[in-house]
Structure I
Amino acid sequence: MNSNFPKHVAIIPDGNRRWAREKGKLATEGHRYAAQTTLPNLIDKMIRLDIKCFTFWALSTENLVGRSKDELNNLFDLIRYFLKNKLSEFKKKQIKFVAIGDLKGLPDDLQIEITKMTKDTVENKKMTFVIGLNYGGRDEIVRSISKIKDQRSKITKESVEQNLDTEGIPDPDLIIRTGGEKRLSGFMLWQSEYSELYFSDLYFPDFTAEELEIAVNNYSERKRRFGK
């Protein structure tokens with residue numbers, strides 16, 4: 001592994017619906033292709049690049065309230081498919097699964113599947129795959145502060161970090177957003193303080209393993225100063 005490669009890469013996968021529409025397909029086909037083809041290929045590439053943590057924002061808090069019931073049900077089905085079909089693969093490839101977000105807002109059966117996947121992969125060491133489900137940066141910070149108040153503790157930088165969904169997970173070195181949009185949309189507001197950003201005009205279904213390597217190589221050429 002190149003010593004300048006990121007240890008933690010996060011992706012905001014934008015453009016699934018636009019990709020499908022431009023191909024004359026239902027919007028749900030974009031999500032399906034992303035879940036069944038694009039994402040697995042990227043996971044494999046992350047392993048080959050020896051990237052230790054990969055965060056994927058699958059469902060935002062805004063998605064949960066702003067998308068139609070039919071589209072949400074389709075997304076939930078794809079998440080169920082992913083969890084059930086990837087468990088044995090994650091065990092074999094030594095991938096640890098972590099879910100972040102307000103998971104209580106998800107269907108009960110999906111929460112059960114997430115818990116099972118988490119427990120069954122907790123000892124895996126090769127790579128950590130973090131999936132954001134009903135996740136929003138502001139919501140995460142509010143929930144962190146609420147936990148601190150319940151603990152009757154003092155609100156400090158350290159206590160906030162310890163109560164975030166990502167407690168124990170290093171901040172992302174590189175955040176990639178596909179689909180041509182150049183914003184974070186609230187993604188990892190706390191953790192992205194010094195993250196390098198990479199924006200791709202490609203819709204997420206077209207963001208291949210080769211495109212990922214281009215983004216990582218671009219990152220490796222940058223000098224990170226951390227405010228110094």
Structure II
Amino acid sequence: MRTDAWFGRLANQAAAHYRICGRSTYHFARAKLQHDPVYRLILTEALIPGAARIVDLGCGQALLATWLAAAQECYHAGRWNSICPVPARIASYRGIDRNPAEIHRARQALGDAVELDVGDAGSALLHGATLVVLLDVLHYLDYEAQRQLLGAVHAALPANGLLLLRVGDHAGGLRARASAWVDRQVLRLRGYGNSRLHSRSLADWLQLLTEVGFTTREIARQQSLAYANCVLRASPRAH
């Protein structure tokens with residue numbers, strides 16, 4: 001089976017959990033998992049370490065948890081694609097999002113398989129996490145809150161812990177402006193009005209992570225007509 005078709009089937013398998021939430025939620029999940037390149041990247045680059053205790057900040061409908069579970073199911077059923085390393089079996093997943101409706105949908109889809117809480121990323125309890133995930137979250141926080149959250153993540157992670165994040169590159173020209181427009185529409189649709197975005201260039205994100213105490217590796221730059229993002233993996237330097 002072609003790689004694209006295989007990933008499409010995996011996206012369908014993961015998204016099927018959301019059928020109970022209604023057609024719009026199901027179709028959103030399927031489209032997001034199939035077309036957002038970060039999910040494919042997580043598997044092809046083995047970005048989730050084995051036995052990880054994940055805290056996913058700004059988790060939305062907990063698509064990451066569903067994606068990882070589908071990968072495990074696919075692997076153990078003998079339908080794995082050799083383009084990807086063996087998928088890691090995680091120890092636990094806790095998703096946190098400030099939107100109660102998103103958490104409600106995630107609970108409908110996933111039941112008691114994971115822990116899901118309503119709350120702000122900036123005040124989330126991170127104790128026990130070995131992997132913190134921040135996908136397209138930081139630019140919704142003001143600049144000081146970004147620094148404080150990253151500092152809290154650094155303080156909470158063990159020496160061998162990891163931070164996986166995706167940030168927009170404000171220096172990305174037309175793509176960056178298009179991405180900011182899409183983000184503002186998402187905020188309006190989620191009921192947050194005309195909240196301001198707090199974007200940075202990729203160079204500024206990397207500098208901030210260094211100042212907070214992380215050693216950061218760029219995994220991939222992801223660009224389309226509508227966005228210019230970068231996936232980063234950061235390790236805490238000695239506390």
| said: Of the structures labelled I, II, one was used to calculate distance in nm of label points 7 Å out along Cα→Cβ at positions 78 and 166, giving 3.4. Name it. | reply: II
| At a computed 1.7 (distance in nm of label points 7 Å out along Cα→Cβ at positions 14 and 198), which of I, II | I
| said: When relative contact order in percent (Cα under 8 Å, 6 or more apart) is compared over structures I, II, which one is greatest? | reply: I
| Out of I, II, which structure matches 1.6 when distance in nm of label points 7 Å out along Cα→Cβ at positions 86 and 118 is calculated? | I
| task | Match the computed value 54, 44, 35 of Cα extents along the principal axes in Å to one of the structures I, II, and report its label. | result | I
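No lab work stands behind these numbers, since they all come straight from the coordinates. Just so it is clear, the model here is predicted, and its values are computed rather than measured. Cβ atoms are built from the backbone, for glycine too; each structure is taken alone.
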